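The structures considered in this document are given below.
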Structure I
């Protein structure tokens, strides 16, 4: 005597199964895979950079980025708003970060000579020294994790592609 198969064994797919298959197919799309690869690479670099800078310099990677932006300002200072935009942090997150950096003696806040409504953030001597040490750590991580895995002949293409993404005017 044969037992007839249940609907679940051979019948039509259940809505849950169909939905899961559609989701898996959508997740396998090239655009999602490729962007995911870029984001995973960036996250891996960021984690390595953060761990090394904390261990060797006492700075988080985000603090290093603030000091980098301040170094590029050639001592003139940068507003917290510009820091927030450059770091993609909220204004509150930037304020808390600058507060911690100020308490650590890495930065100071000064009124803008051009507009008294604006407060500028400037690196202190201690912050500048920490930045100099951190640039060595940064360079070593970039060399080991970003440059070495890519063939020298491929680096210009990689950098051009990254520049095209960063400079793309599309919102």
Structure II
């Protein structure tokens, strides 16, 4: 069986080797690797396309290993598995327990905050740009949770359109 994957990894020394090492462990064969360093995202990650051959059980185990190692499998055989979500919070973010906000979003199954940038504006109001990676089909759930948190903490939310 042949499988095409698109993974996302940090553009730093040794990361490509980390995704290649488990392939032989699971008895799969590497057919092609396309490492697109020119397409770095805002978090310093780059897509890597792999074409692999092996038995279904081997490839499934390999995908699980990639995710265990912290690599996002963005696409599998042309089917997108993860989507990026961006939202902005405005208000007294820092004093409204920033850690709680992040923990509550990260607690959603299949959802993880991959970037959280704050711009402080004096002592009261600040702006947070939140980059989230979620399993396909979970975007509305993420927006609903952020809206719930924002309402509790009296924050303004600007979601992507």
(message) Suppose helix-only ellipticity at 222 nm (-39500 (n - 2.57) for each DSSP H run of 4 or more, over all residues; to 500) works out to -9500; of I, II, which structure was it derived from?
(response) II
(request) For the read-out Cα Rg over 2.2 N^0.38 Å, for residues 65-112 alone, a value of 1.03 was computed from one structure; give its label from I, II. (result) I
(request) Taking 1, 7, 11, 14, 14, 12, 10, 8, 5, 4, 4, 3, 2, 2, 1, 1, 0, 0, 0 as the value of P(r) over Cα pairs in 5 Å bins from 0, in percent derived from one of the structures shown (I, II), identify that structure. (result) I
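Each reported figure results from applying straightforward, stated rules to the coordinates on display, with no laboratory input. Every value quoted in this text rests on a predicted model; they were computed, and no experiment measured them.
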